[in-house]
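Some structures are shown below for you to check.
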Structure 1
């Protein structure tokens, strides 16, 4: 299959160099050629790109699709209470219900330019199914707990698992489902509720199958205090001392870091996923993004979950990351828009071990491309299109999206499924869920 995008504007390589009046040849799943006036005589499809600009797809490096159920239910409550709500509602969700609501979360991100998700949950088979159905790239990662939250009431306590059983199940899922498009990585929930045996066991599997490892870390004071009480160390310090920090590891949130922990991350080449809007929503602190970048740590972006962000558009987190940093230092030029764009793209690819395949537009890389209409309000007058994307994020919608060379979004709509039917199905499920929520959970929170 050959597709040519003719006479367009695109941003090439890791420096996102702007090229105008350029053609892009997609052959099967790859960007085959980027050049002027490519011969289109044998192309299966020719796309007139004159009124568009093309970027690499965004990478949402920390994403909980099944939390679409809990959107806006956690407004104005503490992080601890929000976790109680999350775990309580998990008890009334059916796997099939999670499947349908998760579609909405993924499509929301896709329509805002996200082509790859580091997708996490306590179970991932429904996630794997929907990503394959939508033709969307993902690394699905089961994040279990094996330490009981005995300080919590049973009604709001997260499910815990047998350590060896979870490691065995994770390996079975990888063998059964791992593919080029929808990968299966390994992980745990966090240091607070995951034993060293579980963490290191999952990391051994990541090394064995040459994939990556993901978890939450250093999120909120109570989290850090709990880890220190159990282990005698701060979370990142504990990972370092147990040999659980390395280049395959990405850690989400990271709002409570000491300077020596930042040095540990840099030394071991671990990755940090900054979730600025989710962190603000539940007031767990600010990730020290500047200090991490200055120390050479790879920092990327995640939207986290609808329960604590109310948005599945990671594009908005680039804007939020800038604003948090500018406010903190009272300097508007504290970070440039190209660095923010790297956090949305190639840095996320590095955190997943996919930087040779995705994250930039280059010949020989996967054709994960987003076409934005220059005629939309955010891009007029269009003097700096990448800055427009970041700072006019709320109004930016992708017109057309290619993933793995396949057109999965066209004229703002999914080509893979009927979105209106999906919305109606999701509304029915959500109505039933909310009735159960009010009956069984709301009064106890």
Structure 2
């Protein structure tokens, strides 16, 4: 009897090439072989010729717990599987209490082990006061990265951490080799701009973009990298929405510093002129959705390979948090874990960028960033996290979402692929219409030593 458990046949997309009419063979939850032509005999064979086969996506920025008793790891991981995401990297800013010590971290690990349908890696953070001493325990517990913010979105759940504390945290984290991600927003300029607009009664949806100028983002981005340069830490700017942000990152990279940069699919696929008038507060993100000219500049950085990875920044806010006529009273962010892959694939196709870039940005890039050694690639010995994409024309319908909400800023957007199957370590998690695995089949992932 064959020692191959599963063989999938189709067009295999790797980081450096596409194998037309190729195959992926799976044994014991690992990739056994990738080749061309007729696949080896297997206990189960699936013929996906004419469809795309890629590594499972790693969404490097997910907020499953931002709203208490709403979505959580379990429901979010079901939506992830439906979107071709086989690894969620979940942020620490949970409600009511962020993940700031090893006890809270281990409790979240237990939730992953009980509820997750896909694999999960976890960020940690620190408290504003006296939080630095918790760092070693969080590293030992298995945090894949640490998150800090230069802006206070919420005094308890999402506080501002001062530059001096960020410096000391970076210094202590540098020997671990873990990513130090920072929400890049200048607080003083943000608050002054908002106060001025509110006083003038200028609080419509378009006011958010004018309050959050590119300079507010770019100044904070530069500070992040300079602190990284001083400490030797892996300084990482999350959700960069400006071309200047990439120029700043490239300057530090060329100088040899451990700088990395991430953008989100909404900054590539949505624009101020079209989507802000249409969707209003639903497209309130931080940073704001930028003008179309800026989004096209971002695509030039994607094409040039300047981005380390692209994420969703998924958070399933209920519409009650997105319905105030004063844009500044609505929460920032929106659902996106199901649309990350089809939206980014579609955008690459529309910009003449090879599908290999999808694998670089959504699979290989985040695997490297978070030190997930067995993820993000279709190679012998890697985990058999595999996604099958059916080509076609597929308008997105959020009413069918598996997340906690049934709305999306991508409502009605026509994508050029849909997720036909998702395999997590060789086991079918999503068959194109329904979840096929069980809660607890996902695993907690520790970063490689």
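Bear in mind these aren't lab numbers, they're just calculated from the coordinates by the rules spelled out. Not measured: the values here are computed from a predicted model. Cβ atoms are built from the backbone, for glycine too; each structure is taken alone.
Some notes on this structure:
- Looking at mean count of other Cβ atoms within 10 Å over residues 240-247 over structures 1, 2, structure 2 comes out largest.
- In this comparison of 1, 2, the computed figure -9000 for helix-only ellipticity at 222 nm (-39500 (n - 2.57) for each DSSP H run of 4 or more, over all residues; to 500) is attributed to 2.
- When FRET efficiency 1/(1 + (r/R0)^6) of positions 376 and 408 (r between Cβ atoms, R0 = 25 Å, to 0.05) is worked out for each of 1, 2, structure 1 gives the greatest result.
- Structure (1, 2) behind the derived value 3.1 of distance in nm of label points 7 Å out along Cα→Cβ at positions 48 and 72: 2
- Source structure of the calculated read-out (semi-axes √(5λ) of the Cα gyration tensor in Å, for residues 288-351 alone, 27, 15, 10) within 1, 2: 2.
- Read-out mean count of other Cβ atoms within 10 Å over residues 112-119, computed value 23.5, structure in 1, 2: 2
- Between structures 1, 2, the calculation of Cα Rg over 2.2 N^0.38 Å, for residues 336-391 alone yields its largest number for 1.
- Identity of the structure behind 46, 41, 29 (criterion: Cα extents along the principal axes in Å, for residues 216-399 alone, calculated), options 1, 2: 2
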